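Each structure below is given as structure tokens.
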Structure 1
């Protein structure tokens, strides 16, 4: 177990944000300050000014930041009473607003040279320690995240302790642009977005639909093997269900408006699957002997996300959650969480993810349920992580209002992290719906409910897969595993035999019968990122073989058709990542 954020790195990046703000104030004195925190990999600062920053301003601001670093200004922490603080901030309206919300009698500032900022820290001791940084871009942001407030200009930057770390980060940043799923996905025929007919909605094309089916089939089979039962629920329900579940109280801003049906009855698009699973549970009486009860659903949900946060398939308004709910006794929480962690590791490793960041989120200030239940559930989650010997970070107070949780972020090939799996213990919904079961003493008792998702959402997971593999899916996930290229029309009958034999053996195969040259056909197949290409001509026809090319490797040999199909089937069945034909 370790702290959520390394303090020395936070201090370095926080100081970089102050150097950025000092640079902007030197160059554009009329600019007003917002906030400037350290974030993962870097920092940002928000500014209020009449004129927008121009692209060329980044270079000027960077040059002035370097001057401030060369000056090696001492960074000092100062404390004063609120009256003195208000005097210091008299020309900074946004800072005065922050000051008005601080309950303490005395507040802290950090000062470097002529620049002083209301701040709790931490910081390094001098500006000269911030050596390896780069400003990345300028974007807009609402003050305090409120769209009805001032629009600020946010400058983002990255900062690292060494030049090597900065160089690696920038290199990965460039590589990430090449892997952008919003470009690759449509280019290779996986999906499209049609914002003019509905922003944040994903259209799965035939090839994307094929890979989606593969993922879904693997998901379903894996769940059935582990004692889950599959359920299917509606997309809408009477608005009263969402009132009872508490979603209208706690989650209304993320829900679409109700739909009015006949007789003034209102229906609500579902933002969650949980209340539906609750209704299924309530349809019969349960005994302690039945527990644990594990139900899973690939359920499409709808959440209102603002236009500004929509991002390809990673942040959408309609998506399919790989949802599961486990109903269990309190004494079963730990063992169920261990089983879920085993399942998560197996599932994600099958897709090529083996590195994670894991967080244990504990009780927030506002919560439902008893402290005793919270402590029991949190301890069960902690014990499960320790039994699995998993390194994790405690995220204090970041549990959801209804219970503690474990969040798991996968690390991709560029070392980026993506939120996927979550395991949440829920005291709220069983209480709200009056769930019960008959215990050993033949009395009613309240079950515990565990919410669990592995992929998080299918759309998001698919986008991560595209970027992780740069569209070059392993054979078992590739929508087209084999592309057959006859060199002339007279070879087409033989190529059709290969196509039929491959499909009979459950190989996802296609054939290119266009009039393009062989080199052009190969380029097309390579651009489509088909893992295996079979070239056939007179020589191959007479020997009943194929000349095999592997994506990004080139020619690997000549094989009898049966042997090639056998090799592809082996890669498919074992879910191997590398293509070793």
Structure 2
């Protein structure tokens, strides 16, 4: 397979005009004996396969499609740097699972640990514009319990609700030309009360006689412009005030039903010349909890979410195309949902871009590890911090979920060590991102949290627990399972309550063998809609709940309880599902 399937810019939230995709065919080898370093494969990989990056070798789109587990694999490809990439050059990796080491022409560039977050290398000093070079990647991905792996099986084969592992490069690789002085990072924080955007920019180096020129525009019209001198610090902070005469508030707000976005250019000016320009965008929105409600832009928000695991039959964790990511957002909206809980995965930034642009709320969730120990704790904190850094500027993202159902952190109900870890993750999120809310341990045994979340797969309304009759009984009971909603010693009185997993209805034609849903399969579309409507309406009209999340958007391999099959074909009328979700 020689075609390049993912040619779009990998980071539409930070675009420069000078860039080159490195997706497509790479030389590939399994290192079953872990001999590669000893034999210096970083000088020349003894490739036995060709692989189509960014698809992992376990996927059919990779061109290899092998279910063999191998701890270590190697990649290699040559590329030519464009002649106009004359200032600085960065080599970017969207995600490599799990541990990556990178060489350029046999020279070690560095490494990265963590399978869901990006990393980069400045290769300016090792390259010249117009030159041809060879990049080599060694990826190590063990079946270890202590690495955040989400829904990837920790056995060589899928089982239960854990799926085919993903090894190596699974998000885009690209080369980017930047200026001699450029922002390595920037944080955009909207402030509705001031009608402004707070901007924090960190430059790679401290230039002399330089300034940053910021230009915000809306639908092509400039609405704010400012130049800030760079004096004694690489980190520059400023505030842009937005004004529109036709708007009562003075600016446009981002809503899921009306996702207004502003464009922002950040130019690094050195001696009055543009040394670097990066184009991005932002949305004016605010999320908080108050009075037992979630508020979006100071308005009570009722969340109609769907659980979305982001798997594809041919690409596994990697979408086959950018259109496929957009289509998932469109299908979610078409069924009457205003948000998605991305489950056990930090999603491709292109998905977040489409959610920003088309209007879909997103919950970001840390992929779980499965063995409580020191290495797991450090890995979880590292991955969560890196994801917050990557996704901070996306207006669609409103909630972080550090833990799900106590996976990898058992005994939160009573064990101090587990409670302290849950509390530490909660407070760590707020120390890095005070613009969003946190579901501390989604589903049950909640320690520090902003939301009280319940998982309940009861099939019919008449079977629901009597504990739903009062908020007090919910908070101090276990209405959806045999696990307590609140961890011992924690009082969540007055916090918003949401049902964040329910449904999971399978159809009989999809079930059998290891294929499964919850509470038995329905026979056809009519019986599905009857059960779906009955249980959805029961929860929707339950006093005290301010949102729900249906399991799930699509089938995922042996788990066949999706509203769509794994190829995104609807199992029932999208119009009927939308009617049920949107009716009061």
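Bear in mind these aren't lab numbers, they're just calculated from the coordinates by the rules spelled out. All values reported here derive from a predicted model rather than from experimental measurement. Cβ atoms are built from the backbone, for glycine too; each structure is taken alone.
Given a value of 0.40 for FRET efficiency 1/(1 + (r/R0)^6) of positions 143 and 415 (r between Cβ atoms, R0 = 30 Å, to 0.05), calculated from one of 1, 2, which structure does it belong to? For FRET efficiency 1/(1 + (r/R0)^6) of positions 143 and 415 (r between Cβ atoms, R0 = 30 Å, to 0.05), the value 0.40 is produced by structure 1. helix-only ellipticity at 222 nm (-39500 (n - 2.57) for each DSSP H run of 4 or more, over all residues; to 500) computed as -11000: which structure among 1, 2? The structure behind it is 1.
For structures 1, 2, calculate FRET efficiency 1/(1 + (r/R0)^6) of positions 119 and 375 (r between Cβ atoms, R0 = 41 Å, to 0.05) and state which one comes out highest. Present the calculation step by step, with values, prior to reporting the outcome.
Numbers: 1: 0.75; 2: 1.00.
Largest calculated value belongs to 2.
If we compute FRET efficiency 1/(1 + (r/R0)^6) of positions 87 and 343 (r between Cβ atoms, R0 = 35 Å, to 0.05) for structures 1, 2, which one ends up with the highest value? That would be structure 2. Each of the structures 1, 2 was assessed by Kirkwood radius over Cα pairs in Å; the largest value belongs to 1.
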